[in-house]
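Student: The data blocks that follow each hold one structure.
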Structure I
Amino acid sequence: MNRLTTPGVYLVEKNAFSSSVRAVPTAVPAFVGYTQKAVRDKVSLSGKAVRVNSLAEFVSLFGKANKTTFKIKENQELGFTLSADKATQYNLYNSMRLFYANGGGSCYITSVGTYGSEIKASELKGGLNQLLRQQEPTMVVMPDAVLMEKNDCYGVYQEILKHCGAEMQNRVAVLDVHDGYKDRTNDKNDVVNAFREGVGNNSLAFGAGYYPWVNTTVTGSSELDFSNISNIDGLIKVLVSEAEQTFLGGSSTAAPTAIDPKTKKPIPAAPAAKVDPKQMKRFEAVKAEIEKLKDASVDSVTLGQTLKAISPTYKNVLKEIRRQLNILPPSGAIAGVYSLIDNMVGVHKSPANVSLSSVVSPCIDITSDDQEDLNVPLNGKAVNAIRGFMGKGVLVWGARTLDGNSDDWRYISVRRTVIMIEESIKNSVEAFVFENNNAQTWIKVKTSIDNFLTDVWKQGSLSGSSPSEAFDVNVGIGNTMTPQDVLDGIMKISVRVAVSRPAEFIVINFEQKLQEAAAGGGDEDGGDASDN
């Protein structure tokens, strides 16, 4: 207030309302992995946590997918087999596609290397350390980790759980099962048991695992051509063999002379079947087109269309490449589901019983009996199932953290709701640091927290028929503090909340009811009366 020295009218404004608590965002995942590039306006973004708001923005800063290549071999039974060149495999871009297809929004990207780099645990951990400087992310997703060896992958997972639960305490880890496209076994190679052993025993309440991987549609057929084959000679051999069978009824080359095992002398070859000159001419024309694969200067689009027209095997090769590329770990889609549920309903809603978009089927079909061990294992390390249901699609069918034996932190929604409440109140109360530690300040603090938790209760995040049943907030001498605390400059606040929990098991009791006689008897209607 100005000094009252000059006669006149002085205006003094007073705040009528106490400071409020603002809920922090909850749907902000942080992705760590390898990208095509990491540049903005010619400035490198490598190793930095960068916020992006759409897939288009991600592409502009970090590029698209790497050209994954495959080696092809002839196979008498199948026609051919394909094996991916591991050095060309990266999951981050396609996981981002799944993220946005399933409702994702703003997120952070940390590029730890570009395509062509070997995926290393040390680099992924380095990217994780960059997130220590960011307060906004609420999830950590690392889809490239499953491309490493099993032990390296789970070593990184332990670091992620440590980061989420011990260092930051304000985010959760969304984890994929290594080799999660494989079915479970009854031996030491069981992929789910290996996951449970690999993640360790620390900060389990801050992590959730998902199994199995999923068959997706994110990679389209237009993105593939013969350049996805690393050994073109092998492709030519397969396609020429197909042409020989189609037009000549067998190999066009002379068969090697057989040796009689008894006499050790050559066995005369059977006379070659007479080939129709027209068929030979067609074979030579098709072979000439196939041989163009050796020419690096050829128009790849035109040649690709030609091969699709003349070779069913070539179309099957591209189909198989697409199938393999679309087998992805589910963490990107799950992060999208978290974001979708948070934005549509709220963080208190379990991210389960939700269908996955751009997903055709789970790689492994799981029955209710199969899920029993996934959901309620003896060690409590629950793994959430992804299951296909007739008429419903592919659903997330689990809502537990890895700390399934804890009554406090069994459910993902409970863990994330408490994180939201803690962070929101923490950020608000920071405004009172260095304020007078007296009753007036305590009332302001209590009122602001009460108002916030009342809103949270109205949204359905807290259980109880009234705010007093849903939460209580206490602060003050004789309640949460002693006079010595005040002398030491300490303000202690006690907040207790009753967080809503999901109805994971719904039990409906049925029993038969004894049939009751119709009121009034049957003679009134005349239906049972006899004629006199």
Structure II
Amino acid sequence: MVSRIACVGGGPGGLFFATLVKQALPEAEVTVFERNRRDDTFGFGVVFSDATLAAIHEADPVLLRGLRDHGRHWDQIEVRLKGKRLRCGGNGMAAITRKTLLTLLQERAVEVGVDLRFQAEVGGLRDLDGYDLVVAADGANSRIRDELADVFAPSAEVATAKFIWFGTTYMFDGLTFVHEHGPHGTFAVHGYPISDDASTFIVETDEESWRAAGLDEFDTGQPPGPSDEKTRRYLEKLFAQQLDGHPLLTNNSRWGNFRTRRARSWHHGNVALLGDAAHTAHFSVGSGTKMAMEDAVALADAVAATPGDIEAALRAYEQVRMPKVAKIQDSARPSLSWWERFGRYHDAFEPTQFAFHFLSRSIGRAKLAQRDPEFTATAEQAWRVEHGDDPVLDTPLHLDGTRLTGRFLTENPGIAFTTQPPVSGDPWGLLLAAPDAEADLPAAFEELATKLPQRPAIVAVRSGTALTRALLSEQARLVHGVPTVLVEPGADADRAATLVLSGRADAVGTPEAISA
């Protein structure tokens, strides 16, 4: 029977697990070791979507009460671009300051009998002899995970985009995405309210813009604490109009590259990984705090179900959580990819299509229409203004010497698609295979550039993944100005309309219609 439990890390995931397992096993000794002081916290706010909170609220109402009494709630996402603001409803979310959340979770843990030890450094597993269960909730740089790296096999995929976290006294109405093109490049903001007097203000940009602005001078190798004041002043000036003159607030604010972390296993012996120690997903899709608290629910349930068999409990924990986290990470990749390329989209699209391109990176037109019919109607009206009165998929596509009567091709449109130019002078389509991995896209881009002088009327992109196909198609459309057709297995009208309306392709075809 488990009688002594150690949780290394006093963030939201660790505190929530300790509370839940103590409630389930009141006779057990549950201790949380936190290296920082009780009041220390880095970051500003934590955001949760309404659709993902049920399991957390059911396990313990502390977060529900915290969001109700101290948080901010909204329904709409706003996109600001080139002086225009577009909103899409049906996106219920709530946020709370990280410090408030930690205080509430600390109080709840003490209330149920958890032993909280602050400024308690755990050097390694040797310091935790005698505990029946050790939970490593010690963050993305987990010492315990790294100590058992041979078993856990951790990996990290580093994004190319740069990001930095600030707060601000400017009050956003809800989740707001702001894009500004300055003298050195394009910078974008994820902003959202976290209290009655503060908002989170996360900035992203590409490395070229970051270096051109001279923002690469701060020494990120310093221990946590000092913030990048040069960046703060630069961004306050760049976003001054958007902020109505409000200041940016710092708290260990420094540039970094997001790391998507994975581990082959989340447990070994009596040790379990939880939260960022086991996994991360880009903050544009997955709240790390929400994921850690969901881990806590699953782990506490598993331990309570088999308190006499920790190995079985940890296996059950993995079986429940690993597939769910993998799904979130898979859905986060297209969103992260978007943020690595948003400067291109800023230049290529007008605000309405830009907003639709952004919001459709993970969901389709039909789901967006369910959330906010007016938003999708606005996007379709903008299409008709530019292309004529026909519905999106019935809009003709004029190519070099030929005309397609629609944008969803289920039969061969009368064009020869081939990997090499035909002998005749008839209009033809270049058939390209997208790679299975994003790392191989540069070679595909090079092949595209090499073959475009052969003057195809259209480029058809097949194979690969949905993401690599779309990125290769965008390379042809947005960089080289050549029309494209995406070959989408199993595509329906909704998928086709989403890809065309967003500007990811000029047309969509089935494999039967687009073949060599």
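None of the figures in this text is laboratory data; all of them are computed from the coordinates on show. These numbers come from a predicted model, not from an experiment. Cβ atoms are built from the backbone, for glycine too; each structure is taken alone.
Student: With FRET efficiency 1/(1 + (r/R0)^6) of positions 186 and 442 (r between Cβ atoms, R0 = 41 Å, to 0.05) coming out at 0.10, pick the structure among I, II it was computed from.
Tutor: I
Student: Work out which structure the value 18.8 belongs to, where mean count of other Cβ atoms within 10 Å over residues 34-41 was derived from one of I, II.
Tutor: Computing mean count of other Cβ atoms within 10 Å over residues 34-41 on every structure in I, II gives 18.8 only for I.
Student: OK, next. By the measure FRET efficiency 1/(1 + (r/R0)^6) of positions 154 and 426 (r between Cβ atoms, R0 = 41 Å, to 0.05), tell me the structure among I, II with the highest figure.
Tutor: Greatest value across I, II: structure I.
Student: Using distance in nm of label points 7 Å out along Cα→Cβ at positions 42 and 282, single out the structure from I, II with the greatest value.
Tutor: I
Student: Could you figure out which one of I, II the value 26.5, 84 for Rg and Dmax of the Cα atoms in Å, for residues 146-345 alone was computed from?
Tutor: I
Student: Here is a further query. Just checking, which of I, II has the largest value of distance in nm of label points 7 Å out along Cα→Cβ at positions 58 and 458?
Tutor: II
Student: If you work out distance in nm of label points 7 Å out along Cα→Cβ at positions 298 and 450 for I, II, which one comes out largest?
Tutor: With respect to distance in nm of label points 7 Å out along Cα→Cβ at positions 298 and 450, the highest-scoring structure among I, II is I.
Student: Figure out for me which of the structures I, II the number 45, 26, 21 belongs to, where semi-axes √(5λ) of the Cα gyration tensor in Å was derived from the coordinates.
Tutor: II
Student: Identify the structure, out of I, II, from whose coordinates mean count of other Cβ atoms within 10 Å over residues 106-113 was calculated to give 23.5.
Tutor: The value was obtained from structure I.
Student: Which one of I, II has distance in nm of label points 7 Å out along Cα→Cβ at positions 122 and 306, as calculated from the coordinates, equal to 4.9?
Tutor: I
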